[in-house]
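Nothing in this text is a laboratory measurement; each read-out follows from the coordinates by a stated rule. These figures come from a predicted structure and were not determined experimentally. Cβ atoms are built from the backbone, for glycine too; each structure is taken alone.
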Structure P
Amino acid sequence: MLVEPPASAVLGFYTLSNTSIQAAELPATFVKTLPRYPVLPATLLGRLAVDARQRGRGRGTVLLLDALRRCLRSETASLAVVVDAKDDAAVSFYERHDFLRLPDQPHRLFMPMTEIAQLFG
């Protein structure tokens, strides 16, 4: 949660949860480097939202980076962070931050944990 002191007004928030992703949903070039399991562990970044009065100030990027850093530090096995974008504007936001679309699901995107590790390397 992103708050602005001294008031406790919420400027934005996100949720993280464990999920799984079918190997068949991922791009073939990415699957070649993975273990041969049909279902793989991932982290779902859900409900990333910024107060409408705070939009355009980089708050979404701050929240996204915080979420990705938490995913990287997690002890839970995860091959990628997955998002389900609610609309085309959200898809554009995630693509600007190097998320990749799943081939058959245009509003579902992912970022491999290897890329996240490089981001904070």
Structure Q
Amino acid sequence: MLRSIPAQAVALVTSADRSLADIRMDAAGLAMPATAVTADLVTWGKPHPEGYLKAAGLLGVEPEDAVVFEDAPAGIAAGVAAGIRTVAVGPSTGDLPAGVLHIPDYSAVSVSVETDAAGRQIISFRL
């Protein structure tokens, strides 16, 4: 799924510091996104929304135009608090707030990218 999204539209928001985030992305066989908000770049960690709000700002999008995919209760709470559509992923998400969708994994997620009349990319997710 991640490889289907234009690189300039992806941000990593993690509670790990940059070194650990690099190790984890490498272990997953994924390139580190150009936009990465790691623990050493925020004052307040998850469940505070600072990381997600910072990432939206760096990507140049309004929170309501973004999507968070999260696997941990604190991250889910942070996405919701940031006003970003939040999708819970996996078996350990805890009780979910109203409006949060849940998927077991990314296997059924498809991504489409279109360009609107103003030249902006519109990314759609089918869960």
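Taking distance in nm of label points 7 Å out along Cα→Cβ at positions 7 and 23 from the coordinates of each of P, Q, which one would give 5.2?
Answer for the origin of the read-out: P.
Upon calculation of helix-only ellipticity at 222 nm (-39500 (n - 2.57) for each DSSP H run of 4 or more, over all residues; to 500) from the atomic coordinates, which of the structures P, Q produces -8500?
P
Relative contact order in percent (Cα under 8 Å, 6 or more apart) computed as 24: which structure among P, Q? Each step should come with its number before you reach the end.
On the way: P: 24; Q: 19.
This figure was derived from P.
Given a computed value of -0.59, -0.84 for log10 I(q)/I(0) by the Debye sum over Cα atoms at q = 0.18, 0.23 Å⁻¹, for residues 47-86 alone, which structure among P, Q does it belong to?
For log10 I(q)/I(0) by the Debye sum over Cα atoms at q = 0.18, 0.23 Å⁻¹, for residues 47-86 alone, the value -0.59, -0.84 is produced by structure P.
For which of P, Q does Cα extents along the principal axes in Å, calculated from the coordinates, equal 38, 31, 27?
Q
Using mean count of other Cβ atoms within 10 Å over residues 39-46, single out the structure from P, Q with the greatest value.
The maximum falls on structure P.
Between structures P, Q, where is mean count of other Cβ atoms within 10 Å over residues 55-62 highest?
Largest value of mean count of other Cβ atoms within 10 Å over residues 55-62: Q.
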